[in-house]
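Engineer: Down below are the structures I want you to see.
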Structure P
Amino acid sequence: MGDKKETNVVVRKVFKADRDALFRAFSDPEIIRQWFFAGEGWSADVTNEFKVGGQYRVDMHEPDGATYSHWGEYREIDVPQKIVFTWNWPFVENTVVTVEFRKAADGTEVILTHEFLPDEEEREGHRSGWNRCLGNLEKMLLK
C-alpha cells in the first residue's frame, strides 16, 4: 500500500501549440470554460483566482442538466512550465493535480499527473475524463 503506481494517473499529450498558449488554456477561466468538460454537448462554468493559495471551481454540465462540480486551491504556479492544484469533488478530497508544459519537437507536451486517487474506479474515471478534456482542448486549439 502507498505505492505511487496505485494512486496516480498520468496522462500525456503533445499539442501543436506553444507553451504560453497552453499555459493560458489552463489558467484563464474564459478559455478553460471552452474545453474543460468530459463530453460532447457539455458546457462548463469556471471561476478561479489564479495565484498560489487562490481558489477555483469548475461546474461541468451535461446536456441533460446534471452538474459535476470540482474545486480546489492552487499550490504552485511556475509560468509557463507548471501548475499544481488540489482537486476535490463529492467523491474525492484533496487529491493533487500537476500539469507540466514541456517543449516538444512538434509543439508542447502536456503531462498531467493526478495523485492520491483512492481506488481503481476513481483512477479510471479520472483517466478517461482527463483524456476527453485534453481532446476537447486540442479541438479548441485547432479552430
Structure Q
Amino acid sequence: MDISIYENAFSNVISRFDTFLENFSRHENKDLYGLVIQDNNESESFRLTELMKKFHSIGTMWTDRTRIIETPLFVDSKLTEMIQMVDLGAYATRRFFENNESDLFDRIYSRFDRIPMGAVVGIRHYTGLFVCHCKVCQDHRI
C-alpha cells in the first residue's frame, strides 16, 4: 500500500499514542482512552479528520484498532494554554533538530515515552539513509 508522507507521519503519531494508551491501561489495570487535540488549521482539519475516520474503520499502518475516541478536536491556540504548551514543546524539538539547540529540549526530553528497557519511543528522528548520532537516535537504539 502506497501512502503519502503526510499520512505516514499522522499514522505514526496516532499509533504511538495508541500504544502509549494500551501500555498505560495494562499498567493501571483499566481501560483508558484518549483524544487528539490540535491547533486549529482550517486547511488541515478536514484532511486529518478524514484520516482519523479511516484509522477508526481500518486501523493505521501499525494497529488494527485505536483507543483514541473521536476524530481530532481543533482549537484556537490563542484560547487555550495547553495548545500553547504543545507549541512550545514542538518549538524546542524543532530547534534541537535543526540548530542543535538543546537548552529547551533538554527540559522536556525526559517526558517522552520510553519502553521499560529505556529506549525512547515517544519521539523519532527520521534521517533517511544518514546514520545520526543525536541523543534521540542513540536512545532509540538502546
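Values quoted throughout were computed directly from the atomic coordinates according to the rules given, and no laboratory measurement underlies them. All of these numbers come straight from a predicted model, not from anything done at the bench. Cβ atoms are built from the backbone, for glycine too; each structure is taken alone.
Engineer: When helix-only ellipticity at 222 nm (-39500 (n - 2.57) for each DSSP H run of 4 or more, over all residues; to 500) is computed for each of P, Q, which one produces -8000?
Structural biologist: P
Engineer: Still on this structure: Give the label, chosen from P, Q, of the structure having the highest value of mean count of other Cβ atoms within 10 Å over residues 47-54.
Structural biologist: Ranking P, Q on mean count of other Cβ atoms within 10 Å over residues 47-54, first place is Q.
Engineer: Given a computed value of 0.20 for FRET efficiency 1/(1 + (r/R0)^6) of positions 23 and 119 (r between Cβ atoms, R0 = 25 Å, to 0.05), which structure among P, Q does it belong to?
Structural biologist: Value 0.20 for FRET efficiency 1/(1 + (r/R0)^6) of positions 23 and 119 (r between Cβ atoms, R0 = 25 Å, to 0.05) corresponds to P out of P, Q.
Engineer: Right, something else. When relative contact order in percent (Cα under 8 Å, 6 or more apart) is calculated for each of the structures P, Q, which structure yields the highest value?
Structural biologist: Structure P comes out on top.
Engineer: Also, quick follow-up: Quick check on the output: 14.4, 45 is Rg and Dmax of the Cα atoms in Å, derived from one of P, Q. Which one produced it?
Structural biologist: Among P, Q, the structure yielding 14.4, 45 for Rg and Dmax of the Cα atoms in Å is P.
Engineer: Any idea which of P, Q comes out highest on distance in nm of label points 7 Å out along Cα→Cβ at positions 63 and 103?
Structural biologist: P
Engineer: Here's something else I'd like to know. Distance in nm of label points 7 Å out along Cα→Cβ at positions 39 and 127 computed as 2.7: which structure among P, Q?
Structural biologist: Considering all the candidates, the number was obtained from Q.
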